[in-house]
Each structure stands twice: as C-alpha cells, then as structure tokens.
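Take a look at the structures below.
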Structure P
Amino acid sequence: MHESVRRVKPLRKRCIRCRQAFLIWRRGTRAAARRHCTRRCQAFTRRKRATIRTLPPRDLAYIAGLFDGEGSIILWDRGSGGRPQLRCTVSNTYGPLMDWLKRVARAGSIVRHVHPASTGYKDSLTWQVYGPNAVALLRQMLPHLIVKRDKARAAIKTQAV
C-alpha cells in the first residue's frame, strides 16, 4: 500500500431515536451530520404534528354525529412493516357540508368521486384526515361517539408512540 493513502477510521455515533450505536465510514459534512442509524429511525423522528384545531363543543357534537353515521376509520399497512397509517373519512353528496367540515376543523382534504350517469349514483365528496390530525380528531370526538367508540379507541392505541 502507498504511504500517501491514509486509512479512514470509522466515526462512532449514537442514534437520537433508538440510542443504538452506529458507524460512519465516510468523511464530509453530509456523513458527519447523520444523526440516525437507519432511514426508518429517521422517518419516525420526522413525524408530523397535528394541525387540527380544538373544536367548539357544539361543532364537535355535530361532527361526531356525522362521523358515527357516515364516517369511517381506516387503518392500513403501507408495506413498510411499521405502524399502520390511520385515516378518518366522512362521505356525503352535499358539497357545502364538506366545505364546512374542512373550514371548521382547519385540516384534511376533500376528494370528489364522480360516477357515470348510467349507474344512477350522485357524485359524492369525501372529507379525509390522516395521521396525527386523525388521532387528534378522534380524541376530541371520543366522548360524543356511540357506534364507532370502540373502533376509535383501538385506532388511537395503534398510533401511540
């Protein structure tokens, strides 16, 4: 081996999420800036915070009633092997109601479902809230829910850190 070639000793660091030790073999600002042992640890650290607002009692009771009747709680595995993703939805054909939900909660998105005229179905709208916003919404609605109370509790448990 040439005398001009220097061997690089690995830099030992601890992951800020799982506290596991890991080695960095390369030098440079990007490698030295690593703070996580894996991309999975990095993704869990980067979790978003809820942006849904605290709802007034009257609006909260109305939304909980809508949710009990026309809403759904969906948990699905995104294929990453981690915690399942939570989505809460309310579907309806009345557009102003969906706009009101989004405006009052200050969170979520509205998706339009267009049906061919030959089916006889009206076009429908779905207001959907994901992740931390869905958990915050379920926690607020929990005292008012009747039909979906048990499923809401189970969904909140799956999202606990």
Structure Q
Amino acid sequence: MFLLRLVKALRANKVKFAITGGYAVALHGAVRTTLDVDIVISCTQESYQAAEAAMRSMGLVSRIPVRADELFNFREEFIKNRNVKAWGFVHPDRPSEIVDVVITHNLDTLKITKVDVQGVEIPILDKQSLISMKEDAGRPQDIEDISALKRLP
C-alpha cells in the first residue's frame, strides 16, 4: 500500500509530518476517494530537505524544477507570486503514486491525532485543524469535505 510505504520513508528520513487532505478526511471516517497523499510538515529547512530525501528514496520526483533549499528559502515567493500551494512529487513509472507537501501551513501550528492502518500508527490532522485548512482552501471539494467532517461523531 502506497500510504504505508510513504509513512515508512518519511519516518526513515526523520520527517515530522501528518497526513492531510482527502486521505485524512477518509481516515477520519468520511467517505472520500482520492489519489494523491497530502502531507504537512514542519516549516524548517531541515524538514524540507528530509521530505525531499524521503520522496527520492521512493523514486518520486518533483513536479516543479526546485530543490528543498530553494523552495524553503523562497517559500513566500512561491505561495504569493507563483500560486504554489503544495510541492508535488510523482513516480515517473507509476503515475498513481503522488504526494503533495503542503507549503502553505506549518505542522507545528496544527494539532494531530493518530490512526491505525494495518497495524501502523499514522499521524493525521485532527478534525478541527483539517477543517481549518480546508476552509482556507475553499475549493468545492474542500467545502464538501468540511460538511462530511462536521457530520462525523
């Protein structure tokens, strides 16, 4: 399972992370399908470098021609002037293996919870942090996700 391989690679590279996006919505218990795995990490140069190393270890390549140091150092420029919200990675031979590292938020300001997936404890954003991120994004799918999350116990 791609999600479990991703978690293993992130942990091997000592990345502090949490799953967000559609996977997190589904892991909270809402019916949701998604292909890409969104993660949020700490907003430090070391975290960006470690995340890049984790992605490379899985054979994933950046969708934009930028290295971790460049993205970290010019993060605000990428967000404000280039409308980059996430640093996307994809496997060139397995296009369904996609990871987006959200660069608009800092894990250190969000709350996480943990869920068990096939015996592996996985950190995900807690419901309120996930709802807040989705409110910030405001896309139609995010509005649907917010509604689904609010209906959960």
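What follows is calculated from the coordinates using simple rules that are stated; it is not laboratory data. Please read these numbers as outputs of a predicted model, since none were measured by experiment. Cβ atoms are built from the backbone, for glycine too; each structure is taken alone.
Computing helix-only ellipticity at 222 nm (-39500 (n - 2.57) for each DSSP H run of 4 or more, over all residues; to 500) across structures P, Q gives -13000 for structure Q. Here log10 I(q)/I(0) by the Debye sum over Cα atoms at q = 0.19, 0.20 Å⁻¹ has been calculated and equals -1.24, -1.38, so which of P, Q was it run on? So the calculation was done on Q. When relative contact order in percent (Cα under 8 Å, 6 or more apart) is computed for each of P, Q, which one produces 26? The structure behind it is Q. 0.35 is what came out when FRET efficiency 1/(1 + (r/R0)^6) of positions 54 and 118 (r between Cβ atoms, R0 = 41 Å, to 0.05) was calculated for one structure; which of P, Q is it? It traces back to P. Between structures P, Q, the calculation of FRET efficiency 1/(1 + (r/R0)^6) of positions 6 and 94 (r between Cβ atoms, R0 = 35 Å, to 0.05) yields its largest number for Q.
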